[in-house]
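The structures come next, written out as structure tokens.
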Structure I
Amino acid sequence: MKEWQKLRGVPIHVWHVFYDRAYGLSFDRAEELIKENLTEATVQVFQAPGGATTKKALYKHYYHYGYPLGVSTEDPKLLPACVEDKNGHILPYVTFSGGHLSLLPESLEQLRLLAAKRK
């Protein structure tokens, strides 16, 4: 991601949408938080539907480090789903369908400021 951002000159922002609100965090700020030890890696094991497992380091940034992005104006529907792997393990999860999120004016301003900062 770092190389892509550098080559294209386009700032990357990660947006995390919850059920009723959303937050944003610039990739540059995420890297700063990791360098400053304000966010530490959590190693998690993921299991693919085929049964293979992979360990990955996840960085879970606290939302107060980000900027508010939007609020829900229409609730989504929660739909159950699952995947069954080749060993018969059932991996349940929930999906969201529908709903509506309105972007906050200050989030658009934040994006403009961050873009200007990189120039």
Structure II
Amino acid sequence: MDVFYKTIIKTGFAEIAERGSRFIAVVERVHNRGNFAAFLEREKVKYPDATHHCWAFRIGAKRTEELSNDDGEPSGSAGLPILRVLSGAELVDVACVVTRYFGGTKLGVGGLM
């Protein structure tokens, strides 16, 4: 039986600044935890002095595995919102890492979401 699902065709990138902080988001296709771990490590190597590397992934079309991490941001303020975007778009075999350079102003939970 064929399984149809939505995913991305190519890697995506976005960058924004908010009250002095810099946010860099990268979304990439991943097929398993190993692919994801390699992707996350590449982002950490690319931005070694960043304050946070928050992330989420959704892997597997039949039984989707979902996981997210706030990487030191307030609980539920970074990884879970990323995961909600991926899930809301019904994407699978995809991961997103959002790298933050802290700019000196705490944004609070609302400012991070």
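Please treat every number below as a calculation from the coordinates, not as lab data. Owing to the predicted nature of the structure, the values given are computational and were not obtained by experimental measurement.
Points to keep in mind about this one:
- When log10 I(q)/I(0) by the Debye sum over Cα atoms at q = 0.13, 0.18 Å⁻¹ is computed for each of I, II, the one that comes out at -0.75, -1.13 is I.
- Read-out relative contact order in percent (Cα under 8 Å, 6 or more apart), computed value 35, structure in I, II: II
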